[in-house]
Each structure stands twice: as structure tokens, then as C-alpha cells.
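Q: Okay, got some structures for you below.
Please treat every number below as a calculation from the coordinates, not as lab data. Note that this is a predicted model, so its numbers are computed, not measured. Cβ atoms are built from the backbone, for glycine too; each structure is taken alone.
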Structure 1
Amino acid sequence: MSSSPFVSIVMPSLNQVQFLEASVRSVLEQDYTRLELIISDGMSTDGSVDLLIKLQSQFKDKIRWISQKDSGPAQAINKAIQSSQGEIIGWLNSDDVYLPGAISRAVEHFSQQKTHQMVYGLASHIGLNGESLGSYPTKPPSTPLDDFANGSFICQPTVFVRRKAIENVGLLDESIATAFDFDWFIRFFKRYPRQIGIIRRLQAASRLHPTCLTQRMRRQVAIDAMKVVTQHLAEVPDHWFWTHIDEICEAYPFGPDQQPLLKQLEIFLKEAKVFYSPDALKKIVERLKSDYRFSLNSAQLYATVQPDGWVSKQVVVKYRWNEKPATAVLMTCNAAWPEPGVMKLKVSLPDGHIQRSEVEAPAQFVLRLEVPPVETSGFISWTVEALQGFVPAKHNKSSDDDRKLSFRVSSLKLEA
């Protein structure tokens, strides 16, 4: 094995002690032994340093680490790359894991494809406790460069590069807070358009959890990605804007951002508008004006309706309060069916009980969702399911709306 290339794996970390050991072991317990793991810790305060000391006593010189302040993960990764010794470099975050054989397969690929400067593979998403969340939507290197305008089709922990290639492409851009990997991949594709390979095997698992960067800084991720697309490609497709709007709505009002929904929209729109032409921006604003998710909901209340206010099968009503809550939430709905019918409703209450009722359609009705009497701040939610509905396209030949619709929410308010 002495002729085999030496591999360096770099790992940025900050307060990830609950995942750190699994990530480290996924590197150092691989079947490829000519490697080093370099961990760049950003002065963790959660016991990560104590864990690193313990792991180093087991793995000896296979692991090197530093713990010092940095400007962010991009700088931490760059520091680790600059101190690495390997001919081949991989980058694994401290909450992700390699799958068995990942490094051997990357080394074998480079040994067979002498001109390739970068290789990546298939990946899956896992949750907080390692549960499977599905596959990462990976595309091959033959994918046109312009496809990056729709998002990255490379899962970062599966990537391995040759050290010499980094000398040509450069290190990560430390001015980018979140999408520095996205920027790096595009730079590699532009510099080496026919020298990038793919391993059609599962190489890594990328963990999604509330404190990971992509979940914790969603607005910054969206803005940074838009900036990268604008810099390298062309005008940003408007799906970037609407994807983040969906994320804002999905989290509200239980998410980390406690600002009112319209305030969150205002901030995001102000930051995103620089990436769109006046005509594109005008269309976005017009669409926002008719979006029920913003006109219907308030600083404390949110109902997961579709942008036109309709509910297909179920709607979640979410209520958050800071002091003593209201006695009930009143949701006024309209079952505007084209033909008469009966709609059965099932309401899942916060205490686990189920309430059932029937509504004659077409008709207007009001759901009264009672709030448990408490004196402290908190939040609750109710799920309302409709077991019947209609498909507009089946009743109107000029309609292409093939959704199954149950009812439309027309107002949402608190009862004192």
C-alpha cells in the first residue's frame, strides 16, 4: 500500500459533540488506512474538545485537530486544507458520515481516471437520530453547467479533489457565509469541464437537523445561493425566491425567527430583489399580493393553506402566544364545491383527542378551535383533515387545476 496516495479528510466543527464521534469514526474506521483526519474546531463549548482528546488517544497520529476562533466554516475548512498533507482531499462536516468503502472507492476512481480532478458520489439524507430521510438528488458531471442555476446537484460530503486542482481553482470563498460549497463546485466545473467523475454508489450521509447550517440560516442560504448563481451564470430563476417563501411559511410561527410573517417577507424581498430584473420583480410582487399565506395570517396565527387559500386534504392551524392566550381560534371556511355533497371533517386536538363533523357543500362554515386555559407563553396546533373534495379540472373543461380541493379558508382570527 506504500504506493497508494495519501488522503487528507478535513472536518470543520463547532458545538457538534452529539454527532462528532460518529463522523470521526466514519473516517478513521474506513478500510483505507493511508489517511489523516484534520479537525478545525471553532472553540466549541459543548465538550467537543474533551471528546477530541479522547479520540486522539485512540487513533494517535491519524487525527490532528486545532480549536481556535474563525470567521466561519469556510475559513475553518481552508485552514485544515492548508495544513493537510494528502494528494487527495475530502471534506466531511462533523454532523455527516462516510459510508463504508467511500475513501477506497474515491482513491480507486482517481487511480483509474488519471485526468479527473474531482469526483463525487451518491448520498442520502439522514435525520437527527440517523433515520433515513431519502436520497440526495444527484446528477452526473455531464449535466450542463447552466443546471447549477436550479441548485447544486452535488452532495458536498461525497466530494474528493486532487490537491493540485485546488491550487488552480482556489480555496473556499470566505466572504460567502453559507453557499461556499456551491460556489466551489461551480468553479471546479468551469475550470475542469471534462475532468470530473462520479461514483455511482452511496458514499455519504448528509444529516439534516435543526442546528445544522442549512436549516438554521435558511434566508442566508437562499441569498448566498442567489448571489453565486448571479456571479457565475445568469439571472436567478424565480423558484429560488418561492422556495424560501415556502420555507418561511412552513416554519411560521414556531420557527427560530420570531418576527411577524410580513416582516420576514419584507426583509427577504429587500435582500433578494437585487437578483431580479424589474419585470421579474414586478411579477413576484403581484403574486405576493394575492398570496393568502400572507393576507390571511397574523403575528400569532398561521394556517397552512395553499397560496390561493384552498386546502386540499388537510390544514394545520398554528398559534403562538407570549402571555395569556385567547380562548379560541375561529377559522371561517367556504366549501365552494361545483356540485352538492357532504364533507367529513376530522380535527386532531392538541391533547390527542379527535373531533369529527360533517359539512354540507357548497356552504360556509366556521371551525372553533379551543385553546386550553393557561397563564404562560406557549404554542399549540390543530390539524383539520377533510375526507372528501372535488377536482376543478373535472368540472370545468377550461381548467387545468387537477388538485383535489376540500375547502377555502377566508379568515382566521382569535376569540378573546
Structure 2
Amino acid sequence: MIFERKTDSRLRPRLVLVLAIVVSCAHENASAQVDFEGPPINYLTAEVRDPVAKLAEELKSGNRTLWYDPKFGYLPAALEALEVPIDSQTLVFSKTSLQLQRISPRHPRAIYFNDDTYVGFCIGGDVLEFATTDPKQGAMFYTLKQDADGSPRFIRDQGQCLSCHATNRTQGVPGFLVRSVFADRAGHPILGSGTFTSDHTSPFAERWGGWYVTGNHGSMRHMGNRVYTEEDSIKSDREAGANLESLSPFIFTTAYLGPHSDIVALMVMEHQTQMHNAIAAANYETRHALYQSFQMNQILGREPEHVSESAVRRIDATAARVLRYLLMCEEYKLEDKISGTSGFAESFSSKGIKDSKGRSLRDLDLIARLFRYPCSYLIYSQSFDALPDEVRKRVCDGLVNILEGRDQSPTYAHLTPSMRRDILDILRDTKPEIF
């Protein structure tokens, strides 16, 4: 005989919703990604206020125009409008982006960037490519047709970019990345030889495959400035690509706004892209954890604002990840001095918010590490300030505990007492609201 356990019909809708949430959480953990297309993120439909969206509104209203250059199209005008410096130019020749048919070792793609926006330009390209940062929604992607009709219009991406820009390489959310590959003579990545996502933790020897690099790096060797075959991709002579001041043997530099692919700009961009991703991941994870917790409150009859233990654990974990990245944990220790060629290092540092002693988190070291004071300058970003209160407070409290010496965990052992004092003093003067 089979016994059937009867369930109150009034509870069935609630049980269905509980099961849906459980399944959603299980899928989320399995994929290591937050569901960002549905609520509460609504990535593809939410209104955004990123720098490109604001510029698009100004163009639509007639409050601003973009002039067209016969050689570069809208590139110079767009860089000027978005306050993106030309000395940030880096050049990538691997076919790893939207207009791959336009990209080759003879015709690399140029990337320009500031603290929140990245602009891609290809010689003869149909469009300019924009990746920018909305304070709440994170990375957003746009194109601008290179038509000389006098009516430039930005087109917001509707998900096509996310096949590459929303993976574990971007910390599971729509984001940015710098890839290093073994590129062949045509620029195709030799994927069987390996591919790397570069940031400040990356070994120097794994950086900039498929990129041009100008600047001095002493005895250290990288993957850039050369093409590979499957036979020599792993054990290859990298001397020919080391410590280059000029790219004239490889490309016609006059085809670009500048002749450089500056090593310091590359290093800053590597750090910045993944710092943006860490902030966005914390934003998404916190909003998702709270949303699911509040759904369960309705089902279980709890107080509406109750935050479950599982949500607290998720928020704690994502705050810890932001802290580790913010304080440059596991940064690769440089073995020789770095110097660039475009003047980027000087202009980047000059934009720093300085404390009473003239110090800034944008001060560069370039001898043992990237920054003199190992704390990311993106702590001043709108994205950091727009983090949900529940996670931003955890990050700020944890940061103060570390800098004041109460947290002596091995994770932050790279921060000497003097470094902690210096960073603490700088932040007290320049961002007192975190205390």
C-alpha cells in the first residue's frame, strides 16, 4: 500500500517558490556566477548613468557634438569628451576582440583608458568600442559607428559582449579583462599553448602575449612584442621583445595617435580591470543575497528586513575578496625597475588626491611593486561609493582594522607597519568618510 502525505494547498505556492530559490542558488554556486539578467540586477534593462551613457544623452539633446577626423574618425573627439588621455595608449595584436578581422601584428588594436572607461580603435574599423563603468551596474559596453555623416550615436550592447566579458575571467559578472596569449603570425591565439588573465598578481613571464610593449623592465622578460608557433610557445627566446623603446620595426606608428604601448599603462590597466570586477562582483553578490533573503522572509513569515545567516556569510565573503584586491594581496614582486615611454606614469600620478604631506595612492613605485602605497586608488571611485551599505561598511571596517594593526592575519603580511601607517594617514586626509 502506498501512503500519500497530504500538504495544505495554501502552502503549495510557497513551497514551489522555496524550491525555485534553492534550485537558483544551487545553479549559482555551480557556475560561480551571479544571475545578472533577472532581478534584482536586471543588467540588460536597468537605466545606467555611466560616462558613455551621459555623453550619449548630451549628443541626443544637442548639448554636445563630436567632430569627425578624416584619419581617426570620432576617436580624438570621443577621447576628449570622456577625458581619456592619449598617453594611456596600449596596442594589442591578438585576435581576441570584436573586430578581430581588422586586427593583426601589422595592424594592432589601440586601447585608451582612464579610471572608468576603455576605448578601442582599429585601423579601418567600422566602429569604436567602449567599455565603461556604471556605479551600480558595473561594466557596460557600447559601439559608435565611424560614419562621417555628422550624427554619431552610441549603441548599448544587448548581451553579445558577455560571452567573453561575463565569465570566471571577469569574476563572474559583466566586466573587463586583459588577456595574454601565444599569438601566431596572423594574430590568432594558439589556445593549446595556454592563455592567461593578467592582473597585478600575474608572473611577469605570463604577461602581454599578443601585445606590444614599450619601456624598460631590466632583466625581467614577458611574452609581448613577438609572435609564436606551437613548437616554440613554451620554451622560446624572448630577448628580441625585451626593453623596446620603439615599435617602428613592427608597425607604422603614425597610423595611431601615439607611437607607444606603454608598459606602465599596461600594468595599471591590468590592476584596474580586475579591481573594477571585484567591486562589481561585491555589488551584485550583496544585492542578490539580500534579495533572496527578503524573499525567504515573506515565505517564512519573518521580519521584512531580516538578513539570513547565509546572506551574511555571502556578504562577508565578497567583502573579504574586495579587501584582498584593494590591498594588493599576492602582488607579483618585481625583480627590476620599470620605466615607460609615453609619459603615462607622470600624468597618472599627477591626478592623485594628495594628503597634507603630498602623498597619493596614485604614487607609483615601479621598483618592487606597482604602487608606492599598496592600496588601490579605485577606493575613490563612484563604484566603490555605490556599493550597498551592507558590504561597503564591511570593507571599510576591515580596512581600518588592517591599517590600524588589529588585523595581523597572514593575508596582509605584505603590508609593513610603515606601509599601514602611510596608507592610513593618506586615507584619513583624503577619504575620511570611511572611518
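Q: Comparing 1, 2, where is distance in nm of label points 7 Å out along Cα→Cβ at positions 276 and 364 highest?
A: Comparing 1, 2, the top value of distance in nm of label points 7 Å out along Cα→Cβ at positions 276 and 364 belongs to 1.
Q: If you don't mind, there's one more thing I want to ask. Taking Cα extents along the principal axes in Å from the coordinates of each of 1, 2, which one would give 78, 50, 35? Write down the numbers at each step before the final one.
A: Working: 1: 78, 50, 35; 2: 82, 55, 54.
Answer by label: 1.
Q: Given a computed value of -1.35 for log10 I(q)/I(0) by the Debye sum over Cα atoms at q = 0.22 Å⁻¹, for residues 36-131 alone, which structure among 1, 2 does it belong to? Show your work: numbers first, answer last.
A: Numbers: 1: -1.35; 2: -1.16.
Label of the originating structure: 1.
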